[in-house]
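J.: So, here's a batch of structures to check.
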Structure I
Amino acid sequence: MMGGIYGISKDRLEGLFSALAAERELYLPVLSGGKVNFSVWEEGADVRLDVTKTAKSPKDAFFPQFETLYTCRTEEGKLKIDPEELCRREFVVFGMRACDAAGLRVLDRVFLSEPVDTFYAARRELGTIVSIACGEPEESCFCRAFGIDAAAPDADAAAWFSGERLLMKPQTEKGMRLVSSLSEYLTEEDGAEAVIEEEQAKIRAITEKLPYSSLSLEGWGSGETKRKFDSPLWEKLYRPCLACGTCTFVCPTCQCYDIKDYKTKNGVQRYRCWDSCMYSDFTLMAGGNNRTTQLQRFRQRFMHKLVYFPENNEGMFSCVGCGRCVDSCPSSLNIVKVIKAFGKDGGDE
């Protein structure tokens with residue numbers, strides 16, 4: 001059962017999830033506490049594959065929000081260090097969208113470059129991604145601006161809903177192994193290519209009509225550091241910012257973290273947790289902080305995504321246009337507003 005396109009009816013998905021979870025850890029978008037987020041699937045969970053965007057991105061399946069690195073303890077008067085075990089069990093993230101899958105390629109540039117982050121690398125090695133095309137992209141989406149096609153997810157396996165069926169196409173060796181292991185639930189679909197092409201045409205037609213479909217990145221990217229950094233527009237743009245950090249915690253590409261120690265009864269645990277460049281104590285050291293104002297911190301966030309990162313990564317932007325910051329910012333201040341402000345005024349007074 002290699003290659004081709006395979007299908008399953010919606011009413012059999014629960015059985016497929018059960019079969020997957022029996023062999024691997026399975027992450028799915030689940031409704032809990034009024035929010036839909038990716039979490040480990042359990043029988044009876046309210047799975048919501050119809051939700052285009054989860055509240056948070058699913059990146060924490062690969063880069064957890066909290067993660068123990070090692071534990072220090074004393075044993076017979078000597079200091080012992082117990083490193084945390086790396087991920088050893090295979091897992092599947094089922095239901096990612098094209099933007100979130102693209103977000104992992106940004107994180108790969110950070111965590112898989114030398115020196116390689118072994119915790120992240122282990123999860124990337126053992127994780128398989130099934131990405132579902134966005135049947136109805138939302139008004140806040142702008143992945144198209146970054147060259148991402150919501151109708152053709154780039155993942156280990158891509159999937160499309162068509163009526164009462166889910167069609168799945170393996171695209172990597174991992175994807176092929178996954179599909180092969182589900183032969184009891186998936187059947188090869190004749191003529192499915194035409195069905196998928198029809199669904200893709202519908203999705204792309206919707207994408208064309210979205211409010212930010214024509215968002216232009218002209219003037220951003222490599223070579224723009226000095227002109228953008230020195231622009232007086234930052235003085236106007238940053239003022240509504242509350243420095244709450246919401247945008248960084250919902251973002252699929254933000255990779256900032258802090259490392260802290262926690263004292264337990266048996267020793268000290270060193271762990272890392274997500275942090276935000278929008279916070280005044282971010283990278284704070286004994287000697288102080290090199291970004292002492294909110295303007296500087298605000299500018300840093302957007303310069304990193306739109307100028308610094310592409311400068312150092314062959315033009316790759318550190319934004320995938322998921323629109324979560326558009327949806328979640330309490331001050332209606334987001335990367336789209338920044339891009340448009342510079343496009344309108346050119347960065348000059």
Structure II
Amino acid sequence: MTLVEQATHALQQVRDAGSGKTVLELTWIDQIRVAPPRAIFRLNLPGNALNQRDRIVAEARQALLNLEGIDDVQIELGQPPSQGGIGQAGHGQPAERQSIPGVRKVVAVSSGKGGVGKSTVAVNLACALAQQGLSVGLLDADIYGPNAPTMLGVSDQTPEVLGSGEEQRMVPLETCGIAMVSMGLLIDEHQPVIWRGPMLNGIIRQFLYQAEWGERDVLVVDLPPGTGDAQLSLAQAVPMAGVVIVTTPQQVSLQDARRGLAMFRQMGIPVLGVVENMSAFIPPDRPDCRYALFGSGGGAQLAEDYDVPLLAQIPMEMPVQEGGDSGRPIVISRSDSPSAREFHGLAEALNLAATQPA
């Protein structure tokens with residue numbers, strides 16, 4: 001059985017005290033996701049069952065903690081099920097993924113840990129795809145560390161918001177040939193985002209479905225590092241062409257990248273390949289020299305271990321950092337540089353990979 005099937009089977013023991021039916025039959029628990037060491041489910045108790053809440057939560061939590069490899073259970077609060085379970089997935093299965101109107105493909109960029117240059121890869125990839133003639137959107141889903149506005153030179157701008165309530169729509173900012181939304185456009189530069197899972201899930205869904213993306217060949221999603229709520233929310237919400245895993249050659253980075261790659265595979269998301277960032281340092285005064293500051297061969301080994309392509313090896317160059325700080329990504333500011341050439345190669349490889357059947 002898959003991990004989700006094991007979790008679903010474990011939750012079959014949790015029952016309504018009145019009817020004797022399982023909470024899964026009643027759709028009081030659904031949206032089950034497992035990414036060791038964490039299991040997540042949504043609790044949708046109707047008013048007449050609130051007196052059982054503490055017992056149901058305790059039994060469900062313990063049932064999942066009894067599974068091998070699970071030491072954390074997160075519970076999201078949902079809406080009470082409607083009559084007949086309309087609109088509910090039921091039986092512990094996730095709700096059907098909903099595509100984004102006008103968006104043909106969704107490609108996520110992820111990393112197991114922070115500091116490996118994931119956002120730099122996502123931003124330059126989006127710009128490189130646009131330079132190849134595609135209509136591209138960039139969703140900065142790194143809610144706690146939204147850097148895309150700075151990297152694209154729009155940190156001082158605010159997107160237009162239309163309507164209110166459930167009808168509210170956001171108009172993405174157009175910059176560097178792409179359309180972009182980010183939490184960084186909605187908060188003060190120094191304001192921290194201190195949110196738990198349900199709020200995080202809500203804003204990501206708003207960015208997906210309440211932004212006016214228009215007609216887009218591809219939407220690049222810059223995920224936060226790790227294997228947490230944002231990754232689970234995205235994988236649960238929208239059908240994806242696949243995910244790109246960013247790592248450095250360093251062993252600690254590879255260890256975390258393996259966890260992230262394994263998580264997406266367990267969730268049924270295609271892994272399009274690996275990008276090794278910071279593969280070697282190129283001194284500005286000696287462009288023919290390369291120094292492997294963080295080791296070498298790590299990205300290739302990770303790709304080989306999981307039988308996926310090594311899509312690109314991005315060197316370390318001063319113009320990469322300068323372009324990110326100035327709001328002019330290197331694929332635009334220095335299109336002839338080694339890093340820019342690698343990003344363009346990544347865009348070409350990803351475009352081919354993303355068109356393959358899932």
Structure III
Amino acid sequence: MLKMSDFGSELEKYGFDFYSGVPCSFLKSMINYAINNDQFVMAANEGDAVAICAGANLGGRKTIFLCQNSGLTNAVSPLTSLNYTFEIPVLGFVSLRGEKGVADEPQHELMGVITDDLLNVMKIENEVLSDNIEDAMKQLAKANEVIESGKSFFFIVKKDTFEKEKLNDQGETISNTKENVQRSNAIVSQLPKRIEVLKELKFIADEDTLLLATTGVTGRELFELGHVDNQFYMVGSMGCISSVALGLALARPDKKVVAIDGDGSLLMRMGSLATNAYYAPANLYHLLLDNALHESTGGQKTVSGNIDFLDIATGAGYPKVVQLTGIKELNKSLKSWGEQQQLTFGYIKTAKGIKENLGRPTLTPVEVKQRLMINIGGE
């Protein structure tokens with residue numbers, strides 16, 4: 001069996017010092033090691049964990065993703081439409097639950113047979129991790145070469161590959177100090193359009209502010225207003241923008257990170273709110289534009305009209321939650337956050353409407369990533 005202190009030290013020699021994932025009994029030694037070394041972000045689900053690692057990678061960190069094979073399916077979207085598309089590599093460790101001939105729960109039976117096939121279909125090079133330390137070190141050297149080439153690599157981990165790693169006392173969970181949600185009683189005669197909000201964000205953003213736009217029309221309109229290298233436009237991976245922003249904000253506390261989210265997007269991965277609030281990087285501003293529509297796909301209604309995002313963000317633990325009634329309030333809130341940083345959830349209702357003759361980014365996703373990383377010194 002592998003001793004995690006030895007294996008972890010080797011990972012650190014290669015620069016891997018940022019982990020995110022979800023619990024797994026086969027990987028608990030890796031998780032405990034990372035927590036003990038203050039290198040772990042516990043995600044709400046596997047897809048969020050992949051996105052958190054992607055954000056940290058944009059900030060220049062080499063990242064490790066941990067999950068059970070039953071949850072690998074939940075990570076397929078970001079692995080195939082974020083990591084693959086933008087060429088953002090991640091070193092993955094996925095447990096082999098349901099291995100043939102090993103007694104396990106019935107829900108793992110199918111994944112135990114198809115784990116390597118699924119990775120192969122996603123064009124992710126993979127190997128079963130050896131429980132012999134010398135062989136494992138050679139495998140790790142090979143994996144690092146793949147990562148350095150810009151591609152992901154996954155290890156499949158069988159039961160009892162690692163020796164037990166004691167988890168240090170994590171202390172009491174302390175809730176973030178919450179301000180009362182700042183609601184507005186102002187009567188809004190006319191909602192701002194999304195592109196007007198984006199224009200104001202570009203106006204306010206200084207050279208140390210990074211704007212990350214969610215999937216669909218939001219990113220396309222932001223690009224249409226003029227590309228600068230501090231902007232990132234998500235494609236695919238719907239719902240992952242605030243998780244990418246979390247990873248980036250944690251990796252680069254010297255930068256101000258604005259995650260521009262949409263109601264349909266946030267509804268897809270609402271568990272990310274709890275993770276964002278728990279780790280609470282002060283340099284992250286999570287802005288939700290709510291037009292109650294899936295406007296990128298034809299204007300179908302979302303269910304956002306039936307919920308209260310302000311209460312949800314407050315309940316999740318965001319220390320500051322602000323209702324914004326217009327462009328002026330947005331300007332004021334962002335300037336206040338820039339001067340006295342604190343994790344903030346800003347909520348603004350926007351009007352229906354897409355810019356006429358809206359184009360698509362002329363830069364490839366890889367070019368967008370490379371320019372952003374150069375801009376912030378992550379590459």
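J.: Work out Cα Rg over 2.2 N^0.38 Å, for residues 64-271 alone for each of structures I, II, III, then name the structure with the largest result.
T.: Going through I, II, III one by one, Cα Rg over 2.2 N^0.38 Å, for residues 64-271 alone is largest in I.
J.: When FRET efficiency 1/(1 + (r/R0)^6) of positions 112 and 296 (r between Cβ atoms, R0 = 30 Å, to 0.05) is calculated, the result is 0.20; to which of the structures I, II, III does this value belong?
T.: III
Bear in mind that the values in this text are calculations on the coordinates, not laboratory data. Keep in mind the model is a prediction, meaning the values are calculated, not measured. Cβ atoms are built from the backbone, for glycine too; each structure is taken alone.
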